[in-house]
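**Student:** As structure tokens, here come the structures.
We did not get these values from a lab; they are worked out from the coordinates using the rules stated. Keep in mind it's a predicted model, so treat the numbers as computed, not measured. Cβ atoms are built from the backbone, for glycine too; each structure is taken alone.
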Structure P
Amino acid sequence: MTVSSTDPDVTLPRGMVIAEAWAELGDAVAPLSNPSGRPLTRTVKLLLDPLVLRPVQNPHLASGAVATAHVDELRAAITAAGPALAATAAWFVLLKKTRRQEGITDGHPQDLYFQHCYELAHQHGHPADVPNAGSVAAGSIAEIHAPAARLTVAELRRFVTDPGRRTELTRLLDTAWAAQRGAGAEPADAGVTGFLATCATDPDPGLFASLVARAAGTRGAGDLERPGVARGYGLTDRPRLAPPRLGDSASKQLLPKPLDRSVFERLFAAIRQVVADDPDTVVRKEIHRTAQPWQLAEEASRVVMVLGREASAGLAGEEATGTGARLRSRWAREAYVRRVLRMPSAVPDDLRADVHGVRGAYLRRLWVRLHGKELRHEPLAAVELWSVLDGVLRSVIMDQRDRLRSALERAAR
């Protein structure tokens, strides 16, 4: 059945539109596709969304259902990017070949190389047309895996399990938490509401700088000391925050909630983002970070956590305006969210809990993102905060949508 593209009340599943447009690109993008010919999840997450469709600039292309009036625009964007995506796929094949030749096994190739390959495609074109493509690939692999620039899990484990250092680090952890002083609960800073009112359309750098200068993030963390508050935000499973262990092991599938993780688990979860000359600096800074408000080291990061807490209140059913209303509107438009709310018994218990606990998932993802920015030493600018706040919700939505799709496919077998 052909749906009229002029009917504003009819929508099509975004994934279906993307898959149809992707299929038209043919075998040239096979390295970025799954066995059924659809784009890989990481292809959508790392390439199509941030670099081709740009949902922050084009919110009408971002939700799970696309109005038929915008279907042609979405297809045209993917078609126009076809040559760059084909070159990206070819560079990806070449970088993986170089990786094997170098005997490198650290990290997931798609996570590490997809966006870099897209950049190479724009800088050099298709590798078949580049005489020194092999040298370019070798240089890229050397840059990405530069040993002096990245801390590895093995190095981190050796450092924290060294008997001499472990005693000192445990003492340092105890001292940092003994010196901690809770700020106490305070009324929300009026500037937070003011910044959220316009940050999606006209962010005010002066107001954000003022919030940082008057420590609105630190003061806004005071209520975390009250029993049950941090657990209510989804950041911990404990009734009250407690000092972390130093730790010496971690599992990506079994990581605790952010504020329950050991020092080792926090760094393990973000190891690809850690830029440092030595593990001593990284571990000591992380120990200090665990004892700070929101367990973040930078005041700008703490302010963004307060902004995220206020903006995400609408996801939990509270009244929302400005940025909060935008986030709630995006969430409510999702077909799978409406399905869970309309037919809860048709959805697995864990996914139903995810939808009803979306605010906690949002704040956990926001904390992880800010923690990663601190480890990469990336500053936070007012003009990018809507992209951060909105991007976190998009990430949560994509995660839950994929999990629901997989669960329904398993149930249908």
Structure Q
Amino acid sequence: MDQATALPGTSSRLVTLDVIRGIAVMGIFSVNVIDFAMIMAGYLNPSAAGGATGADLGIWLTNHILIDEKMRTLFSILFGASTLLVIERATAKGESPARVHYGRMLSLMLFGLLHFYFIWVGDILFSYGVTGLALFFFIRRKTRTLLIWAIVLLTLNTALFSAGSWHFHSMEQKVATGTATAKELKTWKEMSSFATAEPKDVARASAIHRSAWPERTARRFEKEKYQPFGSLIPFFMETLGLMLLGMAGLRSGFLSGQWARPTYRRVAVGGIAIGVAFSIVSGLALVRLGFPPWLLLGANYGFGAPAHILMALGYAALIVLLIQPGGWLTVRVAAVGRAAFTNYIGTSIIASLIFYGDGLALYGHLSRFEAWAAAVPLIWLLMLAWSKPWLDRFAYGPFEWAWRSLARWQFQPMRKRIPARNLAAEA
């Protein structure tokens, strides 16, 4: 078994999946931190909150080019691959694949709702669980069929979001020229709120997030209780398409490091070059045009989606190339990936303590760069520091253990089994 497949202490795990997942979950926090630190509109639009000049613009542009949407895409691809791997291993053990799969997805949905209502409104676990329910119908499909389904779904998603972007552009032109009706103007304000914010909106969001946890939680149940369900509709096709792409990537051997190195080099160079080129052009266009909502929508979720997917696949290929020699950093990042569930929820808990009212209450007080610098390097180091020592001793991360136990309706053994020859040393 080569270095791309297993590392010391990982048994038969596919370390390529662990490393890619680890990098993805670390990268995701680099952009998610903005949603913790300021009003949601600032996540995409630096001119709405956080600052759009100097270092603030620099960190936005860096994330836009290298991370934003690319790491979420990569994480979704890995989720599909991991799901297929779990189903295949359950089948090999003689377990019911349907019971294992649906147990995992239903319990993930529960964790997602708890995460949303009690910690952070940016949760993706619930939507992953719901979308993951559909994956079981594809487990026996051939690689070619999985790819076809993925391409069809992703193409439809790109077309719909691109059409929405053009509709935004048409409405924006009417608003700018003063030809919009009162009804159209009201609709425009509601629809563009994902990327625009007035001072009163910023002040209201700051007051809410600096309040105590019971108040924030009560408000979510009152004002945002349907949000996890509503967000399923616009992103279901894309998420399912990416998960199917991940299943095809695992079944073809691409994600497990089985392709020839020259092929990985071509995918890495081509995918990253296309993605970076598009993101530089779209980023500079956004800056020059003043971050219009129609272009933010299109560049992130519409016509920009194919470039993000190519770049995510390029990243995956590059990671496969870089980890094959192994090394201490590979082992550390692989551990982050093995405990990705705990690291994802854990970052939400830590970030909420940094920015929300129960902790330092820095929400709305820091610029984009300051918020990034205050949290991201620290949390990256924490991920790398705790994951490996914990997994050296325990079979799962804390939340992985809870997820697995709930999915199987039985407490799972937490502590690793120690080989007989090591018992004396352990004692």
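**Student:** Match the computed value -17000 of helix-only ellipticity at 222 nm (-39500 (n - 2.57) for each DSSP H run of 4 or more, over all residues; to 500) to one of the structures P, Q, and report its label. Write down the numbers at each step before the final one.
**Tutor:** On the way: P: -17000; Q: -24000.
Corresponding structure: P.
**Student:** Compute Kirkwood radius over Cα pairs in Å, for residues 78-213 alone for each of P, Q and report the one that scores greatest. Before the final figure, lay out each step's value.
**Tutor:** Numbers: P: 20.1; Q: 19.0.
Of structures P, Q, the maximum of Kirkwood radius over Cα pairs in Å, for residues 78-213 alone occurs in P.
**Student:** Give the label, chosen from P, Q, of the structure having the highest value of FRET efficiency 1/(1 + (r/R0)^6) of positions 246 and 310 (r between Cβ atoms, R0 = 30 Å, to 0.05).
**Tutor:** On the way: P: 0.35; Q: 1.00.
Sorting by FRET efficiency 1/(1 + (r/R0)^6) of positions 246 and 310 (r between Cβ atoms, R0 = 30 Å, to 0.05) in descending order puts Q first.
**Student:** Of the structures labelled P, Q, one was used to calculate log10 I(q)/I(0) by the Debye sum over Cα atoms at q = 0.06, 0.07, 0.11 Å⁻¹, giving -0.28, -0.38, -0.97. Name it.
**Tutor:** On the way: P: -0.28, -0.38, -0.97; Q: -0.25, -0.34, -0.87.
Attributed to the structure labelled P.
**Student:** If relative contact order in percent (Cα under 8 Å, 6 or more apart) is computed to be 31, which of P, Q is the source? Before the final figure, lay out each step's value.
**Tutor:** On the way: P: 15; Q: 31.
Among P, Q, the structure yielding 31 for relative contact order in percent (Cα under 8 Å, 6 or more apart) is Q.
**Student:** Can you spot which of P, Q the value 1.5 was calculated from, given it is distance in nm of label points 7 Å out along Cα→Cβ at positions 38 and 398?
**Tutor:** On the way: P: 1.5; Q: 3.1.
Only structure P yields this read-out.
**Student:** Matching task: 23.9 is the computed value of mean count of other Cβ atoms within 10 Å over residues 22-29. Pick the structure from P, Q.
**Tutor:** Working: P: 16.4; Q: 23.9.
Only one of P, Q returns 23.9 for mean count of other Cβ atoms within 10 Å over residues 22-29, namely Q.
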